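Visitor: For reference, the structures are reproduced in the following blocks.
Just so it is clear, none of the values below were taken in a lab; they were calculated from the coordinates. These figures come from a predicted structure and were not determined experimentally. Cβ atoms are built from the backbone, for glycine too; each structure is taken alone.
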Structure P
Amino acid sequence: MTRLTDRAVVLLSGGMDSCVCAALASRDYPTAALHISYGQRTELRERQSFLAICQRLNIQDKLLVRNESLRAIGGSALTDENIAVPITPAAGNPINHPNHGPGHDIPVTYVPFRNAHFLAAAVSWAEVLGASKIYIGAVEQDSSGYPDCRPAYYEAFNQVIKAGTKEGNIEIVTPLIAMRKAEIVRLGLELGAPFDLTWSCYSREDRACGVCDSCRLRLQAFAAAGATDPIPYATTDQVFGQAGFAP
């Protein structure tokens, strides 16, 4: 595809989905990458992935931001060490259903309204850069059911951008939102997305645990795509010998 003269900002956490989004964005636009640390358990490892992915994809324009409010607010297993990360069986939902949000089957790994914080920073930077596209790797299918990963959420946010920016011409793009995780893996392989540099685990920074919701979804996706996940995984003894998991 011919590279356009417009610019894009990609929200790049360092995870599998955001990496594929970054590969898509950098294929089609001059791209700037934004990474936001918010006090999550694996923030150092995610930042490392962000920098490595940018280098591999030759994304030169980078911005790293720290959001202190989400950890201070808490309410998520990703930001509150007193809330355990649920263990997820290989073929189902998290084992301990009390670890889900009240009445809505939303796991405690949901960070309340997190993507609004991320998008606000991305829109501000896009205005400064003159970018008209913001890529985010939100996925509704085969996901944990987070409410800020639904299409209606981004449709509404685009209306906010139109009403609240100078030109009103910045658009949030969610190219993966209707895709299955295995489809995302296949797309990433076609694009040459550097999956070996990504990090999805909710709890560990050395070797992925393989039992949190994010790891399970990732492993299932690679298996369904007929591919091997290139990142290292911990042994059972290593995983259950650490603190931070639900009993």
Structure Q
Amino acid sequence: MNAVLHLAAVSRIHGEGATEVHALRSVTFRAHPGELVAVMGPSGSGKSTLLTLAGGLDVPTSGSVWIEGTDLASLDNAGRARIRRTSVGYVFQDFNLIPALTAAENVALPRELDGEKGRVARRLALTALEEVGIADLADRFPDEMSGGQQQRVAIARAIVGDRRLILADEPTGALDTDTGEEILRLLRARCDAGAAGVMVTHEARHAAWADRVVFLRDGVIVDETGADEPEGLLAGEVGR
């Protein structure tokens, strides 16, 4: 099965000389359709760097990043932005919603930026909001919603237009336990429907929703296991 996301021998170095930091060291990583992969590791292990490279928000120092068979290095800035709008959905821990836009407008924005007519973009947005269970909040602003509702809007924005790759950076970190579980169910359902998902988390119980768990340390993948391994193994590898 072809991978939706393929990082091939990717390294990322920040700074130079005495301040040089190797955030990732020749990492090879794949995520396939229908698969949710959890990425775990201590603080500074390279988890967020992997996610930003996977989403085309940064470029590797060496190696290549492929999304649905397209090498991001072959694209200019506009081409990478187009891939992010059409193929990649990014779920941030702090939601990153635009306060002046309603839920529907926040979700529709990526489609409108890609040239979709406003009416079509809103229809797609309402479909995505319905999928995450908050279609009735379409015309509310972010400050009129709870944290869990805002995160659902963020997920709707990430999946609108049938995105094939969903990237989530600690998507439940700002939520209570029950709401966090609901968010994980939504991510799991989207992957079960055929998307590839990559989720950074430090919680073993959240990683249990994944098909695979990849452990990073010092910019290197040090272990990879199924999510049904004993929780003690997961917990022993986890740190903030």
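Visitor: A value of 0.95 was derived for FRET efficiency 1/(1 + (r/R0)^6) of positions 158 and 206 (r between Cβ atoms, R0 = 30 Å, to 0.05); which structure in P, Q was it taken from?
Guide: Traced to structure Q.
Visitor: Of the structures labelled P, Q, which one yields 0.9 when distance in nm of label points 7 Å out along Cα→Cβ at positions 6 and 126 is computed from its coordinates?
Guide: Answer for the origin of the read-out: P.
Visitor: Can you rank P, Q by relative contact order in percent (Cα under 8 Å, 6 or more apart) and just name the one with the largest value?
Guide: With respect to relative contact order in percent (Cα under 8 Å, 6 or more apart), the highest-scoring structure among P, Q is Q.
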